[in-house]
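Asker: Please go over the structures that come below.
Just so you know, all these numbers are worked out from the coordinates, no wet-lab data involved. Quick caveat: nothing in here was measured; it's all calculated off a predicted structure. Cβ atoms are built from the backbone, for glycine too; each structure is taken alone.
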Structure P
């Protein structure tokens, strides 16, 4: 009975989480007349792909998806280039102030990006970098969350293995990338999923840093379905949302196993 109750609660939670996505797909397949009806039906009576065709032809969804790949990919690459050596140093190098620096990183986890958005915006404006890919990518290069996650993963690597690599003549940067980085790959994949998901779905910063439609990321691009007179066009809007969400769902399903391993391997070693 206890197991049945737990499974029932788990199934209820899964339904509550999945229901908005199911409804999104359902509305995207309904014709306009079927959407604006008094009755609510989950399955469309006359499924149609017209909303998807309208989303693709009337807005530049492919361009928005490409911008999303460029921005999230650029952010992830730069985050790894900065975080991997720094996290390795925090985990396996002795230097004055290391504990204080790690405490500062933990404190930075408590500060949301919105707190620093205005100073960053003013700085980019002074440099003339607004309305560029640089403005969308550069502010997220340093990530306290990535430093913390990778530092915890690197701290689990035995010190003897690091010392053996040093005896073999490897430099610290080579050890970080050729030994620590591959061993922490599940954690790296977990961080990559967190990073890509957060920045792919980010609407706050792209609305501040850019006004050029050619630089719109997927969430920003969906806003172009708005109609000032009649409101949002729900069918194409939901179709666009499905097209934007599908790559993330597919990527997560393909890397779900490594994602779980990464979270399990991170640990809380001091």
Structure Q
């Protein structure tokens, strides 16, 4: 990409930080052999004119949020979402909120069986999330959204769907999953991240080149979301440092993708305003 970056967003709503000695979950699909610290990330933001960042709990480290929370305490420019046991008590969550946590990440993708979000333990968690004015950051394959969104919506929590809502590469925007996404956004408490278009298929990992099918689907989805939901319901995230795709992308590439997905400077500014209100107000 050779285009110029005109107006970097104010908030990067999806990034990860870690060190190579952090304990991984049993389900980890890979383990980075390098560090990407909060200081590294802030230097990247500064180099590209982005002021604030939101750290997403990363699935490969399970519920080990310790490093991220320690950095949130030190860095007022950062906020975070955590992977937690659903039975985590209110006192622990309140301490996390004081440290800069703004939501719970439900990492439900690539599971053989989905949890019962209507069961007691999740009903309690979702009530606590609502009472803390947090949001649920949902990672889930798009075709499974109809099975999960109703319970989240019924709980009254705010919902953020990452990576375009993971539309099904085979069925695309005509799928029931994407229609469920649009209905949820229309109900007024759901937002969608324009982030990591390269993850919409698994074909490009480690190849050095983003999968054209994934990038095309990201473009189509962004256009449809702008039309149906508007920038007030959208967020942008880089997914820096592009774990598993480090040879494929740079932060500049991620910024240029945003300009391609959202050509209007006014719409991009509204997306920044949306992120500021959701994460930093």
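Asker: Give the label, chosen from P, Q, of the structure having the highest value of relative contact order in percent (Cα under 8 Å, 6 or more apart).
Answerer: Going through P, Q one by one, relative contact order in percent (Cα under 8 Å, 6 or more apart) is largest in P.
Asker: Using the calculated result -12000 for helix-only ellipticity at 222 nm (-39500 (n - 2.57) for each DSSP H run of 4 or more, over all residues; to 500), pick out the matching structure from P, Q.
Answerer: Q
Asker: Same structure, new question: Thinking of P, Q, which structure, once distance in nm of label points 7 Å out along Cα→Cβ at positions 81 and 177 is computed, gives back 1.6?
Answerer: Q
Asker: Can I ask one more? From which structure (P, Q) was mean count of other Cβ atoms within 10 Å over residues 49-56 calculated, if the value obtained is 17.5?
Answerer: Derived from P, not from the others.
Asker: If log10 I(q)/I(0) by the Debye sum over Cα atoms at q = 0.17, 0.18, 0.26 Å⁻¹, for residues 73-120 alone is calculated from each of P, Q, which structure is the one that comes out at -0.62, -0.67, -1.04?
Answerer: Only one of P, Q returns -0.62, -0.67, -1.04 for log10 I(q)/I(0) by the Debye sum over Cα atoms at q = 0.17, 0.18, 0.26 Å⁻¹, for residues 73-120 alone, namely Q.
Asker: Quick check on the output: 2.2 is distance in nm of label points 7 Å out along Cα→Cβ at positions 153 and 193, derived from one of P, Q. Which one produced it?
Answerer: Q
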